[in-house]
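The numbers here are math on the coordinates, done by the rules we state, and not lab data. Computed from a prediction, not measured in an experiment: that's the story for all the values here. Cβ atoms are built from the backbone, for glycine too; each structure is taken alone.
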Structure P
Amino acid sequence: MRKPSLLAQIRGPSDLRNAGYDELNRLAAEIRELIIATVSRNGGHLASNLGVVELTIALHLAFNGPEDKIVWDVGHQCYTHKLLTGRYAAFSSLRRYGGLAGFPKRSESVYDAFDTGHASTSVSAALGLLAGAVLRGEKHRVVAVIGDGALTGGLAYEALSHAGQLGLPLVVILNDNKMSISPNVGGLSKYLSRLSMKGRYQYFRRSFDALVKGLPLAGDLVFEAIVRLKRAVKAVFYTDNFFVDLGFEYVGPVEGHHIQRLTELLRDVRKLDRPVVVHVITRKGKGYNFAEDDPGSYHGVSSFSVSGGLSRGKGAGMFTDAFAQALLEAGGRDGRVVAITAAMEKGSGLSPFKNAFPGRFFDVGIAEEHGVTFAAGLALQGLRPVVAVYSTFMQRAVDQVIHDVAQQNLPVVFALDRSGFVSDDGETHQGLFDISLFAPVPNMTLLAPAGKEELALMLDWALVAPGPVMIRYPKAAYPEKIPACSRPLEKGRGIFLREGYGKICLAFTGGLYPQVLDAAERLLSEGIGTDLYNLRFLKPHDEDYLTAIMNRYERVVFIEEGILRGGFGEYAAALGVRRGVSAQIETLGAGDSYAALGKREELLRINGLDGEGIAAAVALPLRRLAETRGSGYSLS
């Protein structure tokens, strides 16, 4: 007979303290089973969550939430945390519209101390929470759980330096699985590997502690003498490390899948009155063979078969695939082309380029700022660097784009994948801000392809341009071949994909072509003819050409997959006012808010950017006009 579920009985972390370690190990197995089953249906972050099950249980046993705070770096490993903090019943809604977020959310639970989603932020946030608590006279503890991958980001080092300076009892859990999304790279990974081999000191420490606990000793002076003796042994026989030099106590490395040992160690750590790094060794994907064998592929996944693993069949061609192929071909033609990514080799489509030209491929780790300025240096040496970064993560390097690349007008190409609305990952991963952030930058060119062929044309154009160029495209399947999109680029000008249909023009950013085409067909069925203008260039734009287009129509509707404020539509409307165009100018885009959790299709619909929503926005004024003039008035 199957034993009753332990997980179903957990209403909060306090329930864990009533269980023995055998039961907790059984609980860990139940958690893994549920995470695998749920992610197989909903998609999500799998390998990272499977790697921290025991660690999460131990954290909630050793610390007293919600008074004690746990800040999860990135937050893509928080599923066990959610299950242990009262969200078991809602877990089936994970990453679905209106359901549980895939990252920590303060609006979901008092146990979520900080909203996360981008890497390397945990130590800064946790230190701020702890310093604030001290100023308020509170005594609780704060824990930052950061992976070795996130330690490739410079923000983490700024925070560690400050934490060592302040000397507050911050607990930093270094979750070392030798992975971020792709295998970790660089000096830090090698350094942590060296630390991981220094288990001899930890063996000595555990053996010594066990011996001391068996002696009839008492008193603070004796305890202090023991601490001093341990430090002396460590200083003589074992070299200190980077964290110690910063002012932290260093504990580890310790095995991360043994609940009892972890709990006992963390309870001791909680008593320390100084900053401490606990170096925990975990296995990403633990408990699911497919994920253990290939944790990179099982980092972020769509739905899959639990028994068979991820489908290796070829699905619809994605914009990422189109970019990968175009870059590979460009690299074959020109030996100056180099590719740079920030720990997103597979996600950004750079694996084919890396395999073909390993000497011209650079993975800088989760260090977008460094990657951009590194590209600037490459450009100054006559190379043609292509920086492939998700739109949401390029936000982290705005200063470097402006100051180090654009100000010097250097020929760096930025490939911004996941621009616009992004499925499943919620507010932190939307690519809605790139137009508003980067279009105002002097010397910058911003392009938006509508399809595969156009993306290749834009990349080739960008690789011979004299200054920086950004190409933004969505996480979506590209449409079937659009013949007009094969026409050569003319700087500052778009192309008509449909012309001569009526007195209304729909001008759009390329990734919205399927939605705009759907809207045009819906409108045509109502007798409303519309022309379709693919903007191509979001900056610069030939203002005389665009003004002439606007003067040809009664209404021009600018439609963009980005926030309206500071977007292309606002620029075009301002141009229309300056030039006194005859057309009525309208804009459609995302509002002044953060996009909700949901599929891209859902988010487009909610924001009125699907075919139905666009058609309704265009037709509504005409319907109202028809109603005021009588049923005999034509909409065309």
Structure Q
Amino acid sequence: MSERPKTPTLDRVEHPSDLRGMTSTELKRLADELRAETISAVSVTGGHLGAGLGVVELAVAIHAVFDTPHDKLIWDVGHQCYPHKILTGRRGRIRTLRQGGGLSGFTKRAESEYDPFGAAHSSTSISSALGFAVARELGRDTGDAIAVIGDGAMTAGMAYEAMNNAGYLGHRLIVILNDNEMSIAPPVGAMSAYLSRLYAQTPFQDLKAAAKAAMDWLPPPLREGARRAQELVKGLAVGGTLFEELGFDYVGPIDGHDLDQLLPVLRTVRERATGPVLIHCITKKGKGYPPAENSADKYHGVAKFDIVTGKQSKPTPNAPSYTKVFAHALIREAEADERIVAVTGAMPDGTGLDLFAKRFPKRCFDVGLAEQHAVTFCAGLAAAGMRPFAVIYSTFLQRAYDQVVHDVAIQRLPVRFAIDRAGLVGADGPTHAGSFDVTYLSCLPGFVVMAAADEAELVHMVATAVQIDDGPCAFRYPRGEGVGVDLPERGVPLEIGRGRIVREGTKIALLSFGARLAECLKAAEELEARGLSTTVADARFAKPLDHDLILRLAREHEALVTIEEGAVGGFGSHVLQFLATEGVLDAGLKIRPMVFPDIFIDQDKPVKMYDVAAMNAPHIVETALRALGEAAAAQRA
């Protein structure tokens, strides 16, 4: 008789507590099955794959050793958390990742008690974990705090601020540095294995001495390999590191894919650590899936794909993406002006600056996940007479607001902010939405704030930004493909503070700021079909406002509707302030501002998110009808 197949180990896991009775062999088998399940799920949903594959063994080891959720496991950024979600009772929903009504692509407190701290921006894990550790010291019923942070996230100053504070306080805190940026030669792997055995056998307070002595026990070839490792691993020396200077005990480097190393080290730290500890794990992004391992980006972010071939099923675009249009426009301007430089924070591919860097490698700067530095760096470049473009997602620019105010705006330095991912962004959800930049920039004296209605307008705004030399400016544009308009060979600078009439009418005026213009034109067609003559205007500028255009629209129409992809306090608020100051509202103008609702909108397809925001064409029609008092017609709409 043939032997009955064993139940897959992963099928026996409903919660992390199920891991704690497993043998090392079972945990290794579990890791293999978890990797396969992660690949299978992301092939269906798309999302972040490479980072998650790199932490499969780490996720298994942490949950097997520590008492989660009483012990608090915090994943920095969170795009590597899919294996963690599978292990923590969410396997049945894992194929709803990043879908409407489904699981978030990041950790989320409202989703699970195993997500003690939500994250989607980098470098927050050590600070939040320290908060849990201090709360424990002050009597709260919480266990260990474990922060898993990538080497990329360690480029942000916030991580070091947190470590400095943690070292000063001296409380028990566990930080795992997930280093997936370098490969370790075989001698270094041998060194790691040797040290991990020492860690498991040595009283914790003697770890540093053991690590230093270990090198002398190795044969000369391995000893030389160990010394190379000390130089390779970002300037860290085993037993005497920057982290130790900050007050941490440093353990590593160890192989983050070898459970025979991970488990004893984690158990030793759990049992013996008294203060802050940093465990340095070397991992491989995309581990265990050849198409990811062989890809330049290690399948960091992928569309749905075929598991066998790794081929992604990306739809054929109808128009070029705004990001690529921006990149090519900036390249054309830089060809004519050697003062133009571009700066981004660890997002060259996402912002299109990878294209700029190929053309101008010495004029493109990726500063890592350090938006504060990026902005002040640009301020210094501007002060020196360069024409810097700070190319940063709207949601990430929030991280550098003080620098925007203090280092750029107050000094009236001509930094050009190219703000990608404006508006609602789909699958990444509220943590990545560009909802607030118009509001937080338009309140700053001396700023010029623009928004592109289509990709041709974006080209013109790049050219406009180049010419603004007396202060800072910003222009925003959405994620995804454009509307399909013809593109100029090169942009023509716009007149500052001047909008345009796109369609003439007499009864209703729709004043759009940004990429809702196409929806406004659809709405105008519907209103015209109802016998309501409609003007559509593109404001182009939130600051300075086109006073003449706004007054004309207000005086020549019964109702004025402003539409913008942002929170209250932005373009519409500035229009209302101006009209109130001019006394136009006293004349009985019916004005309705359309902005994002006062909620964070969960991930979904963008069109559905804009339905939630009530900002698609039918909602614009309804708003206009209600402004005119046509309640019955609005109800039909």
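Summary table below
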{"item": "Comparison of P, Q by mean count of other Cβ atoms within 10 Å over residues 445-452 - largest value held by", "result": "P"}
{"item": "If distance in nm of label points 7 Å out along Cα→Cβ at positions 421 and 613 is computed and equals 0.4, the structure in P, Q", "result": "P"}
{"item": "Distance in nm of label points 7 Å out along Cα→Cβ at positions 397 and 477 - highest-scoring structure of P, Q", "result": "P"}
{"item": "Highest-scoring label, criterion being distance in nm of label points 7 Å out along Cα→Cβ at positions 125 and 269, among P, Q", "result": "P"}
